[in-house]
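The data blocks that follow each hold one structure.
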Structure 1
């Protein structure tokens, strides 16, 4: 009788890491665990007003250990002994400076409190100036445009912009940074002990979408390009990765004895090459030819795959890159997304919660315990109450119109200097109406992405929604279906990113011969479908036209520095 094999998928999100223990034979979930990043939750090392968002590597390590031990806590020894693979996905581009041994500088005594030596989170937008310089040079230096597979616009959220900005503002980090790693490369490296920056296996997904790596270039852009950008970058390229990157069905190595003992797993567990959360999430969400998988949470990442031969002559402008094998080996992976989605709703909630927290906390009428309970009850109830009231508002073309650029614009056409807006307000514009306009704005931003793919020759046959918002908010999803004028199906699993990582783990461990084979068996299926309401579709066409007109005005007329 064939022994059942098990795999672990880890999903490192913005606020926490989620791990799942999966039966590789059918994709069923035996256990899951989530651990919030402790220092991140305290707001350490971040300055939101300056778009500075940093995470300490110890947060990742401690939360990873907590979740893996959590999923293994109640299972039999037989199951533990038959865990054969692990894989990770992370946010990106989330990078860190490392020394010659591959140790993050923040994990050395002299840099343990230096934010510039920590992971620079995907949504850190401190490198807008550097991104602008990269874009200008790529178009004018007289050689290859190395942004052409990145959508033609390099973003401040990405690899090289963040490196350049960091070494410009911090001489100590510059002097001690031997190399730089993506989060999705670092976790497999430490688990397997393969931490040498010059030889560890770098993710095709991360390198292709964020670092201007492409096989047509023979790897990264040449040293000449980077030195012309800034002489401070001299030598950096040679200490990164040159010709080869790896898809996530490849094995990095097996667990070190130390990690095997720490986690309670066999040393034979194979660890695969990492990738970004949305890319593995699309695999977990059953992405297939010309399917757009939308991972919807604090932001969105939109992933589309197509046969490489069918789209090899198409370069979609203004997206986050297109890379062979970045999602499924042998397929072209295309990425787009919005810099803020759920974050916009959270922002509005926090605006409304300000007087609750700051007035009730100072009240002399209540004891401290009652204050805490009342503040929690009120703040927890804001979004559900707003949703319930916003649903009752008739859809009219005279409603307020908002622009969803509260955290800049990722796609189409990255510009992290842009700001959001709410227009058409009057004295009758109450909180539910403003909230509805914000939800509609996130849907309009989604429509702009779908339109860009379609306009440039990439057909979208199906849309799949993944993540917490699609599972929990019928209100948001119905508006999204109405604005897109498309059916949207929702994946059953709440952990599609971790499930996708598990699919790669099973493939790398040899349980399946290919990602496609593993995906057919292990993906979770769907449990909801939203259909557009015809009368709403027509009204949203009018509002979407207003959204585009207002957005054009903001971009052209309002200084964004």
Structure 2
């Protein structure tokens, strides 16, 4: 055991692994467990382990890996940390994301600095000790830390992490650690729930010295009693330790499903903390009230992007859902291929009640996004532009209103004679890859008596992930012609709006990253409100005609 570890700290740990196949929902299972424990009065945090060699998710293609989620300290991380923040309603830091690249980089640098005094540096104990150190540091000050190990048991990439967990279990007091294993329970053609994949997955886990305490079966419907008994028998766990996690219409219903199964009570009992929990009648029930609230009607939002993959814009989808919950309506998100808009296919765009252009990098689909912005501006359709959507709104305005037909972002066209989006002078001498990126939380100063002021009604502290800024040389000309920059950080423009438009708002920051069920992001709440008002106006005009 590391000599600097103090077992009297009293942290409880729940490790979550997955078997059979990736994408089963380990993260949602873990986040749901955390939500229930938080409802019971415990201070819960989480750690996501990603066994890839990248140091962080910053350079990963969203089409392959989903969105890059940004934390308050600027950490670029896996989208699962977004789920943890939304489910637990907490703000995490880079320390809550452990990657192979981050761990190896740290250990190798220590070796180069001579910290190991000539020792042979190896996976065991040096890498595994560093993994355990990171987990314990992230857990410090919290009652319970949930640790999700990405990938699937048996993957070579995850072996060092699983070995670290094996050691961790050995080092901790017995009732301080639980191992939850999530597996697939498929159906055969005759409707039988098949347990063999789970049996083989647990066998793989046990072969490396880890015995699961809890098994969660991902399935189309709840596990049959006989299925639970068979899994318990062949996997050497009590039947009470086998839980269902069936498919649900909305991921926010998963905590309700596993609560009905009694997962939270079993976890608290096994960790020896049931006596410290709030009585059921005293627990926070707001999650259930929020996600099962009455919904009447729906609005259609056109999300104009280049990736036909929900995970690439996951936080935007969730923020729209949160705003819908606040207004009591469903939000139907219609993906609109920006490249098809280039070719004139506008049917989905014109059928929508509102338009969102999300953040992104690269020039593909740019002209289609600009066309969507022009359409929303000219036709009084509610519009929300996020990061790149903010910058392209500046480009569209410069082209269409100022008459600068060659206006563009220098990031997308380095030869444009009118770089209305450009690097600022204080960024020009930074050569390091990523050095010009503005990442993490900043507070925006909002001008009074503006749409932004009405939406936020208080401090605006949001997260950023971009390089290029509005070129100061064009700001006065734009504002003289009707565009208003209503939020700033120093000399950087943060929010734009059109005062004469029903709802036209762009944010250089990413408000979707701080949106939560029950605490929806103000720009998204405003967008949905504007779409509802527009729909009501259209209905009234139709009746009067």
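FYI, it's all coordinate maths here, none of it is from the lab. Just so we're clear, the structure is a prediction, and the values are computed from it rather than from any experiment. Cβ atoms are built from the backbone, for glycine too; each structure is taken alone.
Out of 1, 2, choose the structure whose coordinates give P(r) over Cα pairs in 10 Å bins from 0, in percent, for residues 142-381 alone equal to 7, 24, 27, 21, 13, 7, 1, 0 when calculated. If you can, show how the numbers build up before the last one.
Details: 1: 7, 24, 27, 21, 13, 7, 1, 0; 2: 6, 22, 24, 22, 17, 8, 1.
Going label by label, the one that fits is 1.
If Rg and Dmax of the Cα atoms in Å is computed to be 23.2, 72, which of 1, 2 is the source?
The correct label is 1.
Name the one structure among 1, 2 that FRET efficiency 1/(1 + (r/R0)^6) of positions 246 and 494 (r between Cβ atoms, R0 = 30 Å, to 0.05) of 0.10 was derived from.
On the way: 1: 0.55; 2: 0.10.
Structure of origin is 2.
Work out which structure the value 4.2 belongs to, where distance in nm of label points 7 Å out along Cα→Cβ at positions 62 and 214 was derived from one of 1, 2.
For distance in nm of label points 7 Å out along Cα→Cβ at positions 62 and 214, the value 4.2 is produced by structure 1.
Out of 1, 2, which one gives 29.9 for mean count of other Cβ atoms within 10 Å over residues 86-93 as computed from the coordinates?
Considering all the candidates, the number was obtained from 1.
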